[in-house]
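Every number in this text was worked out from the coordinates using simple rules, so none of it is lab data. Please read all numbers here as calculations on a predicted model, not as lab measurements. Cβ atoms are built from the backbone, for glycine too; each structure is taken alone.
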Structure 1
């Protein structure tokens, strides 16, 4: 029986691109993130069990031109002058390495990097908490929920990566991306 395509490693990256053309701004964001040479396949929000988070530099070194590359990606674009945009990925890692974790994508307009990152991280942690049966008040603040997750001993780590940008006054297309890149070996 084939074991399937279960990633063993993962790294986070982000980028921003600006251009007069929409597609070119996306390409430049991919270049800024270092993943432009890959054939990107976006996947949903599961961090595989025992998946090791590695540094970006180590992950980029493993990519080959034309490689099919799976990632959870958040992407936002606009050409509205002076508009603030953000793309963030949240991550929640379970304490038990045999359990799967969660990744979340969040893209927004008008949110600071901190707010967009906290929001994405909160979404990932909420999804993991409900899977693990951690009891928490959904109406509690993010900081209160974070404390509950820490003391539950079921969620070992939460983190996020965010890319934000402000569109220039002339309205160049601006694209921001954040990605969790999944590696099979």
Structure 2
């Protein structure tokens, strides 16, 4: 029983460090964020810490390392959608569009994931780049169901619909 209490306390502390790391990202302290995520992992390995550390490393140009950290996050919590979307995003950055699609599909279906509109936006971007306008429109429409006030999504959707109308 005592060991379980220590694990729960360490998990709570690790989650608090993840929140600290996210705050440090928001104020531009990427090195401090990496340190917070690393300390969280040392206390209690949680998917969130690996995923967010991957995100910070991607911001620093370390995309391959970010992908590895996201894969570790997925091993720890396959229901957590962020690392699936992040891997898809990193593959888009590397112009590996077809490789990104299955990761983004998994993000869309993840049980625990916020913000849910991101994988739809990313898939919409891929489909648009591939000339699959109907598929792109479908993804951006789905994104709007999660973020109805998102003006950038609305603009892109309008442009794609005009493009589709002009090609008919």
Structure 3
């Protein structure tokens, strides 16, 4: 059984600016189709991820409202998802993101040292972007890689068992 989402209703003055192009709607619809029709709201995370990527790495309130309308969800439910998970950004970011896990396993294996190292060496605190705009530094709740902690996400690639030296190599390799 296939499901076709109802057209997104956005104010006419934003029609030309919306990121909800036919291509993005089709991609969101592919995720919606993975769930029973009455559970289409389950596609909220992939929808937010797609919209964030197409918006240069961050979600505006208007875009979250568009996702809510497209998935027939209360706006506040979309805000809750976007603010709970560390992979979503509600402000513009650098093209690159360096995310250090701060869960208990990672902390016990040195993530606090990695965070301190990045703060001192690159002059940036979690939630900030380096002065040269090269990367946004984030401290995230869990990357799900406890076995080989500390875990770091650079861009879309997970790295485990990192030392400060290895993290520096990854950061220096960013364009």
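Given a value of 17 for relative contact order in percent (Cα under 8 Å, 6 or more apart), point me to the structure among 1, 2, 3 it was derived from. Label of the source structure: 3.
Out of 1, 2, 3, which one gives 0.70 for FRET efficiency 1/(1 + (r/R0)^6) of positions 26 and 122 (r between Cβ atoms, R0 = 25 Å, to 0.05) as computed from the coordinates? The structure behind it is 2. Determine which structure produced the value 68, 32, 28 for Cα extents along the principal axes in Å, calculated from the coordinates; the candidates are 1, 2, 3. The read-out was computed on structure 2. Looking across 1, 2, 3, the calculation of helix-only ellipticity at 222 nm (-39500 (n - 2.57) for each DSSP H run of 4 or more, over all residues; to 500) that yields -8500 traces back to 1.
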